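What follows is a group of structures, each given as structure tokens.
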Structure I
Amino acid sequence: MRRAVFLDRDGTLNVRPPVHEYVTDISEFVWIEGAREAVALLARADYLITIVSNQRGVARGLVPLAAIRQIEKRIERDLAAVGARVVAFRYCFHAFEDACSCRKPRPGMLLDLATELDLDLERSWTIGDSETDVLAGQAAGTRTALVGSSPRRSQPDLAAASLLDAVAGIVRDPDGRAWPAQGAAAGLSTSPLLSNSETSS
């Protein structure tokens, strides 16, 4: 069984649009500084890379599926340039009222990928900028990292100012034996500077 990382998209890999807005076109997809390098570090550490994202803008008719696929191709191309590859993309396109099993904080997308790819969830990570990512990862049985904001109702294994900071800590010490000391030394402690909507995407 392989270990993997379940990465959120908006706000983790690319700049999150304003609240209640969406990335509706490939021209609006802007990488967060250091995100590509972070994914490359994970790939070199032998983690399978997956992207799991709530995209209810599709259900609302605000995000065309063509844009989702174009952004996938952009991500794949840009990551290939740094030696990384996404093995699977998964999305929840449902609206809130659909009460589906896949929309984070429910773990459906992660569990489906774990079965499909034969993943060891206990050795895998879920990383995102919202506590819904943390809760989904915990429900699936993965370790979790929250990036860019302070946890309020969840307890991630690691909180960091950015994806690159979180990945640096994970790769250096995947079992977390020295995270407190490393976090203080490398700036990996929780950042109180940013916050996100709990109902993102």
Structure II
Amino acid sequence: MKQYWDEHYEKFRIIEPSKFARFVQQFLEMYETVLDLGCGNGRDSQFFYNLDTVSEVRGCDSSSKALDLCDDHIDKFYLDVTKDTKLLINLLKRSSIIYCRFLLHALPPKNQISLLHTICESINMYTKVFIECRSETYEYIDYTYSEHERYLVNATLITNIFNSYGITNITDVQKNRAIFKNEDPPIIWSVGIKQ
């Protein structure tokens, strides 16, 4: 899968922030430190960096090609969330905002659950967590896109794990959030805060 993402970022360079990043902006307070898990080419990391409310942005990805495209203002970390647990925990503890866009559905279900538990166990009180991923809701059950397998996510799974750690959250699923070419998949947006 790493090869897929390396090739993807060499030819696909969107620089506009995502709809989700613009949505998240309303929840940011002064002096936020953002950890962008699965930052890709850094388009959303750069958006957060340019906001007056954000003091520091760290971008993590398992594609070195993607990290090379990130702006120099972003602290970049090569990170495989399924293997580099020690680094992941360290970064989670140092962040007030955990931003996870389209990473969760790139992981097999076992790794989705493990990552969610690691996030919930590692973050400090009042840390906010924002997740966007493809949902198994509606007609999308399982499929492969080119050479890139997507594992769809159950919104109830996110809610239940968050609740088990005392993370207050709102999680919902809608279309018209991440339209790409002829695809308009159901997308989960989850907003949580550890209290």
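Matching task: 21.4 is the computed value of mean count of other Cβ atoms within 10 Å over residues 94-101. Pick the structure from I, II.
The value was obtained from structure II.
Identify the structure, out of I, II, from whose coordinates relative contact order in percent (Cα under 8 Å, 6 or more apart) was calculated to give 23.
Derived from I, not from the others.
Which structure, out of I, II, was Cα extents along the principal axes in Å, for residues 70-117 alone calculated from, if the result is 39, 24, 14?
Attributed to the structure labelled I.
Can you say which of I, II returns 14, 44, 32, 10, 0 when P(r) over Cα pairs in 10 Å bins from 0, in percent, for residues 62-149 alone is computed?
Going label by label, the one that fits is II.
None of the figures in this text is laboratory data; all of them are computed from the coordinates on show. All figures in this text were calculated on a predicted structure; none of them were measured in a lab. Cβ atoms are built from the backbone, for glycine too; each structure is taken alone.
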